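So, here's a batch of structures to check.
Read the figures in this text as sums done on the coordinates, not as results from a lab. Since the model is a prediction, treat every value here as computed from it, not as a measurement. Cβ atoms are built from the backbone, for glycine too; each structure is taken alone.
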Structure P
Amino acid sequence: MKNALVRNCKPSVAMFQKRLFDWMLIGFYLCCFGFIACQKSNRDPVPDVSNIAAELKWIRFEKELFALDSNRLTKGLNALIQQYPAFSKLYFTQIVPMTEQLDSIQPEFSTALRTFLNDPFTKDLYIKTNRVFSEDQDLSKSMLHAVQLMKYYFPDEKDPVFYSLISNFNFANFIFSDKNNANGIGIILEYFLGSEMNYKMVDPKNPVFSDYLTRCFNKDHLLKKTWETYLTDKLTEPQSGKFIEYLIHRGKKLYILQKLLPEIEDTVLFEFTPKQLKWCNQNRLEIWSYFLSGSMLYSTEFLQFNKYINPSPNSPGMPEEAPGQTGSYIGYYLVQAYMRKHPEVSLPELLAQEDAQLILRASRFKPTNEK
């Protein structure tokens with residue numbers, strides 16, 4: 001059954017009165033849960049982690065690969081595989097498939113690698129990534145700070161190892177088991193080139209290169225996308241398939257991301273334009289009320305709520321100013337309300353808490369609009 005706000009019909013006076021009464025009931029429902037104000041920049045203090053020892057392990061694999069001596073390619077390739085065995089296996093057999101096994105380097109493997117390194121498109125990507133990601137001290141500093149915060153909030157976690165690479169758009173960021181069971185995180189640099197890359201021309205018919213997605217394909221989003229990959233691996237996917245579970249699942253991810261990246265801009269965190277963020281901030285209560293109306297919050301019809309929790313150009317049933325992912329946006333503030341109401345809950349405990357209904361009740365969530 002479609003929500004009343006989605007229907008394309010002329011409302012009668014009776015319908016308007018009924019809708020007004022429905023909104024009053026929703027308002028009463030919200031009041032029963034108490035009051036928690038949520039403001040854009042109203043974030044918690046950042047802990048001092050300067051005394052936490054951490055090492056930034058960021059391997060520029062694409063640089064080491066392109067630095068191989070073409071006259072001694074097999075020897076250099078062997079050394080690279082021995083130095084990064086787990087990553088090399090993934091890279092050469094799955095990400096940019098050149099061989100089925102790495103036990104011995106066959107002539108066909110060396111030929112495939114030589115072709116890859118000399119391919120004009122690949123070389124152009126490498127030049128662009130070098131230009132955008134030269135020795136960036138600010139980016140490295142922010143990444144190291146995030147590692148320190150990770151160790152502060154998740155003391156049992158091992159330091160992750162970051163590998164940057166070029167995949168010719170074959171893959172997105174990924175996570176794998178590296179040496180000593182450490183988390184290895186692959187960062188696909190070609191997705192963060194910004195104005196250096198005309199993404200529309202990569203594959204004009206591929207929806208991956210739609211405008212609402214490619215506007216986030218820039219350097220500002222690298223940290224967010226990298227740590228999002230890490231957290232996606234830690235979070236358990238919703239089991240019952242209800243919208244409320246997905247909403248809180250996405251909210252958890254965004255909340256913890258903000259904890260690991262305290263300087264992140266809201267436009268980057270939520271992947272909104274400034275105009276879209278302003279609209280959401282000024283209509284936070286209406287967004288939540290819309291989700292509460294009918295039975296949407298407990299719907300298991302994924303296609304009905306997909307655009308509220310995943311990248312999309314819009315949120316169905318809402319004004320055209322509304323971006324996609326409004327459910328994830330609301331989920332962040334709901335989880336924030338829950339954590340502020342229960343400061344004794346640690347981030348590992350938040351990750352482990354899979355009862356969405358418990359979080360909803362305990363949050364006493366009542367969003368307010370910004371002026």
Structure Q
Amino acid sequence: MQESRAAAGRDAMPDERTFVLVTDRPDRSAAISAALRGIGLCDVVGPDETWRGRRALAGVVSDMTLARPEADHCLRTLQRRFPDKNLPVICLLRKATQDALRHAKTLGATVCMPAYVPPETIVAALANQVGIVAEGEAQTVSQGVARAGEALNGLLAEARAGQPLRMGAVEAGLGPILTAVREGGLARWLDTVWTHDDATYQHCLLVAGHAAQFSLHLGFRHEDQLRFVRAALIHDVGKARIPLEILNKPGRLTPDEMVVMRTHAAIGHEILVAGGERDPITLAAARHHHEMLDGSGYPDGLVGSQIGDIVRLLTICDIYAALTERRPYKAPMPMADAMAILSAMDGKLEARLVQSFGESLKAAG
């Protein structure tokens with residue numbers, strides 16, 4: 001579906017590629033439309049207006065309250081005008097409840113983002129949906145995310161269906177991650193990954209990017225960098241078998257839901273063992289990335305030296321990525337605040353490794 005969505009937008013020249021911004025917020029429309037004009041033409045309409053352009057439509061950005069009947073009518077009308085296209089639709093949500101997410105999807109949303117995101121993030125998400133090819137360092141990062149994402153999606157689908165795991169595809173996605181972070185920078189990697197709204201996909205790619213940056217900062221040998229990034233990319237494979245209503249629930253889980261969610265670590269280990277995985281680092285990462293040095297973690301309550309060095313590093317990357325994720329229902333936590341939380345976990349995390357991780361973030365710029 002992504003490929004069919006991308007075809008028309010990718011083949012069109014920028015001055016032929018047309019986007020529609022539907023907004024009930026004139027105060028924001030100027031900044032968003034100006035950003036969109038960096039990748040094509042942009043027509044701005046209100047929710048009670050009908051877009052009457054004659055050009056082929058490459059994509060839509062909806063910045064309005066979807067509960068309004070006019071908003072519903074407007075988006076459905078655009079969908080009906082282009083019934084043969086898988087039209088990219090970016091929905092900016094004011095209230096990102098589970099009901100709002102479902103409603104947006106019924107109106108054709110292909111990506112949902114919080115309404116407060118900056119215009120350049122909206123453009124990056126739409127460019128990714130349309131398949132606009134970036135250049136230089138941005139292209140390196142875009143290709144790295146695409147290669148790693150393809151490998152991750154395949155692995156999760158196979159794990160969900162109980163099919164044999166094609167680990168060769170995962171191996172092929174590791175080099176591009178390291179190249180993207182080394183040459184394009186961690187910030188570009190994070191900005192690109194943040195344009196995806198699938199929770200597990202975004203989280204695993206964020207963790208992999210942080211693991212790449214951390215391993216480069218620590219001066220790991222190349223083969224050790226690859227092993228660390230490999231473990232990071234697939235550490236949450238067990239989430240493939242967690243019910244979506246729990247996995248994607250906005251807000252805090254109930255105690256019963258948390259019990260289910262916490263099974264993903266052991267399930268991931270089981271999936272990998274059943275799939276023939278033999279690398280001890282990958283297996284330990286899948287099972288133990290929620291263990292804490294003081295024994296308060298899960299699933300095995302390991303203590304101190306029972307937790308290997310690579311798992312200790314990965315746990316820091318994992319927690320930091322979770323704190324700084326961008327979801328439709330929450331803003332990413334600023335780096336300083338996330339690092340303060342990690343530093344306060346002394347006794348659970350190794351303090352010198354937390355400090356080194358913070359230095360790796362500063363080195364990334």
Legend entry - distance in nm of label points 7 Å out along Cα→Cβ at positions 177 and 297 - structure with the largest value, from P, Q: P
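Going by distance in nm of label points 7 Å out along Cα→Cβ at positions 121 and 345, which of structures P, Q comes out largest? Present the calculation step by step, with values, prior to reporting the outcome.
Values: P: 4.6; Q: 2.2.
Largest value of distance in nm of label points 7 Å out along Cα→Cβ at positions 121 and 345: P.
FRET efficiency 1/(1 + (r/R0)^6) of positions 105 and 201 (r between Cβ atoms, R0 = 25 Å, to 0.05) computed as 0.95: which structure among P, Q? Mind dumping the intermediate values first?
Working: P: 0.10; Q: 0.95.
Label of the source structure: Q.
Going by relative contact order in percent (Cα under 8 Å, 6 or more apart), which of structures P, Q comes out largest? Intermediate results must be reported in sequence, preceding the final value.
Numbers: P: 20; Q: 13.
Structure P comes out on top.
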Legend entry - Value -14500, calculated as helix-only ellipticity at 222 nm (-39500 (n - 2.57) for each DSSP H run of 4 or more, over all residues; to 500), assigned to which of P, Q: P
Inset, instruction - Taking percent of Cα pairs over 30 Å apart as the quantity of interest, name the structure among P, Q where it is greatest. - result: P
